[in-house]
Every structure is written in structure tokens, then in C-alpha cells.
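Following this line, the structures themselves.
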Structure I
Amino acid sequence: MPKPKEVFDCPENYWEFVTASSDSDFEGQHFDRKEAGRPDQCGNVGNSQIQKVTEQITECISAFANTNLLGGLLVIGISNKGEVKGIKHLTEKKLNNLLNINVILSNQSAQVRLVDCQDDTHSPNIIALIYVPYTKSGICQTIGNSPQAWKRQGFQNILLNYEQLYQLKRDKRILDFEHEFCCSYDPNDLDIGVLQEFRKVYLLDAEYEYSDEQLLYNAGALIKDGNQYAFTNAGFLFFAANPQRLLRSQECPIFIYSFK
């Protein structure tokens, strides 16, 4: 199996691999390919098709960047049967929408290369290669108020939930101190007085009651550790009756809380 960067640099040497007649012979942990929409009888590609392909590209790049130490390669313009459809049927604007990755995703350094080729009608055409290096010190995610990130798992891009995202940050050692794992959760460690005061403020406008664990989890004081809860450093520092048992004063940032 070639490396993604090798195929990106010299696609002509791996053309049989890139145009394999089945996705299962090409796609996997490090490779994926997509058609760039199919034109109608008038030669137009609908915006809904472009949006769908853009979403697929977004997921692949994020997944490759977050997971693969060797990076990943995404080929645009080849069908799932290995047919070379190309991207010449796209207008310049729609092509830019597909390949303008920097406005969609943060913490990535994807490289785009356009390659001349002959399509399945024996006409001159172009395909796009997107090489995605591994993002070592960040999470490649969508830009916006509700960022999303994916990981690559074989042929699939898996949308990360909170626990998976937290684990990925731990694996990459990019968590800040406050949100790092401190210790397993034990309700006997809690300072009940502090918790009760916090509950009054945090649930002031709540319409239903939270358990202690739900309250602390929603506040970021607890995280999931498998099927159990665990304290974050900030959570243990603030809510534990004796935080000095685990956290030395020189390791702890200063937190100021005011209950009214």
C-alpha cells in the first residue's frame, strides 16, 4: 500500500490504484475519493450536490488530519467504480467552493493539486488531489460557533462526541490544565457546602433538578472516563473538600468564584 504523500506527488505512478474499479480496493484508513457532482442535461451541477460534496470533503479532511500520522489523500473527480469523471464540468465558483478548505476547517494544512487526465469519455479533463498532513498540536474542526470534528476509522469518518473529542485531546496532549483528568469521581470528596451554593446559582433559572453528577458534568467539573465520572483538575480544585490531597498549590492556577 503506497503512502498518501507518494500518490499525491506522483499520481501517474499509481493511476491503476487511484482508478481501482471498486472503492474497497482504494478507500481505507488513508485514502478516499469522491465525484464532484453529476451535471444535468444542460451541463449544470445543482447547489445541493456541491453542498453534499463539500460536506464529504470536510469530513474526510478533518478525519485524516485528526487521526492519521501518515496523513491522508482525498481524490475528487473519480466515481466509486473508478470512472474518471473529472471536475471540468464545475464552474470556477463551484470549484472554489469545494477546494477553499481554509474557510471551512481550522488546524489543517491540506494541499491541493490539480492533475490533467483523460476522463471516461476519452476527453481531456482534470481531477483534484487533496493531501492532508496529520495535525499534531490541534484538533481539525469546522469553523463556527458549534465546531465539529471527525476521526478516520477504516472506510468511515466518525463524528466525534464530547467524550471522543476529549480523548483525542488527551491523546495529543493539547488539553489545558483546568480540563485535564484529575482523579476518579467519589462523592465523598465533595465539599457539600460549596456544591449547595453553586447549585443555587447554576440552577437559578432551571426548570428541573439535576443530580450532583449531572450538575458537575454540565459545569465542566466532571468528565466521562469510560462508564464512570472523573474530576477535572478545575473541578477537584473547586469542589473537593481537600483539593491539596492531589493538587499542589504551585500547580494550581488561581480561581475566583463569587456566589450571590
Structure II
Amino acid sequence: MPGIAQQFALFALLTVTSATIAADRPNVVFILTDNQGAWTLGCYGNPDIRTPHIDQLAAEGIRFTRALSSNPVCSPTRATYLTGLIPSQHGVHSFLGGEKPSAQVGPEAYCTIREFVSLPKILAAQGYVCGLSGKWHLGDNLHPQLGFTSWITMPHGATSEFYGADVIENAEIRKEPTYLTDLWTQRGVKFIEENHEKPFFLFLAYNGPYNLGRLLLNPARNRHAEYYAGLDLWSFPRDTMHPWQFNNKEYLNNPVSIRRVAAETSAVDDGVG
């Protein structure tokens, strides 16, 4: 399966001499992963998890070693990336399912950052075609927001399954049999193919590897599961748990959970490549 970097490079080659894309309006692909620490990547020193494509991007681009997130939670981080504002300015302080559950889908749904200047709004105003493929989690998920015209996403933020999950397309919720990580990649590639003659902005927002919740108690089912099945993966910390530990107790130090994180991380890397 061709990844985003491979497809993007192909169309960059095909259009390099085209006058239809002005030099001051380069195409933009913004790739975001979910619930992933930098330590899970080879370019940040992980010896166990295979991430060759992300490692290549790091080697050929810029790698941050002293970055700080003011709120390393799903919705606040997304709001900050798209608006350039910190949570105390944009008002999104936690994931929407806990802080603003009615904002996502339904009669009371609304986009939590609609009143702010945002990256897709700016680009759309400059003639860019803006597409989202993947997790939104900023409210009113049924409808394209903030200048996006191409839109495939999830009804809610939390991931309970990567196969047979609910997705939103054309303002309808349906079951999707395709492995979600691959679906986001496929639709991202399709968006590039359909819009390569125009300046475009693709927000490719994977909901993987998603190192969180009861999903971690289920063995990985993707193409990398077999490779990691017999590995100890000692790069994952094994923490001593307090006798009163309650939250996350079932998957801390759990080999099934550890191997699942590794497999889902490598699958995201496939999509990047």
C-alpha cells in the first residue's frame, strides 16, 4: 500500500514544472498521531519498534528534542495546532468526551474552535483545497469545519476498535470494515490524487497508535502483530505498581498491551511512508 510520503513525492515530481501551483503556495500535508510518545520512534532512540519512514523524515527534516506541550491531551492539542493558541486562550482544556460531550454529534453539536482564526481557514481563503482524513475530536463531527471541504472522520474521539468502527462520511455514520489506520492513509492518498493540480492542505490525523484504554487488552490484529508476538520489547518501561493502583492497572506491564502498541505504531509508520 503506497503511503503518504511516496504518493506526495510522486505528485511533487509530476507538478514541479506546472504553472498552476504558484511557488508561494506549496502543498501542505500535516500528519498527526494519537496518544503516542516520542520514545516509541526509532529516531528518538527506540531500538525495538520499526518506524523506518518516520525515521527517514526525521533524518531529512527537523527533529525537535526540547519541545513542550502545555496540555498533552487529544482535543486541546488539536485545537492548539490548528489555531496557534494555548488552551487558556482557545478554551479546550480536556478531551471532548469528558469536558464537552454534547459538542461532537447531535442537535447540540458545535465546533469548539469555530470563532478563532485557524490554519485551514487561512489556507481556504487563499485558494487551497482543504481535506481531513482521520480523527477530528473538536466538535460537530458530522459536518466539514473551518474551511475543510473533503471530510472523513470519526463520530467520537475515543477509539474502541480499529476494525468495524463507525466513521463519518457525507454527513452519515456508517460501519467501516477497513482497518482504520489504512483507511485514513487510503483517503489521504485519494485526496492528493484528486487535488494535485491545485494547492492543497491535507490534515491526516491518525487515531493510532492509541496507547490508551481497554483496547490495549486485545492483541493486535494488523500485519505487524506476528512480528512483535514473540518479542519482549524491553524499551517499554516496566513500572512497579503501588498496591492501591487502580487506573490502567490491567494493561500496565501487560505483554499483550506492549506488543499491541508496537504493532499499531508500525502500522502508522506504514501510512506515513
### Query
For mean count of other Cβ atoms within 10 Å over residues 39-46, which of I, II scores largest?
II
#### Entry: Parent structure of the calculated result 16, given that relative contact order in percent (Cα under 8 Å, 6 or more apart) is the read-out and I, II the choices
I
## Note on the structure
Candidates I, II; semi-axes √(5λ) of the Cα gyration tensor in Å, for residues 87-238 alone computed = 47, 17, 13; producing structure is I
#### Entry: Label whose coordinates, when Rg and Dmax of the Cα atoms in Å is calculated, return 18.9, 66 (choices I, II)
II
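All of the numbers you see were taken from the coordinates with simple rules; none came from a lab. These figures come from a predicted structure and were not determined experimentally. Cβ atoms are built from the backbone, for glycine too; each structure is taken alone.
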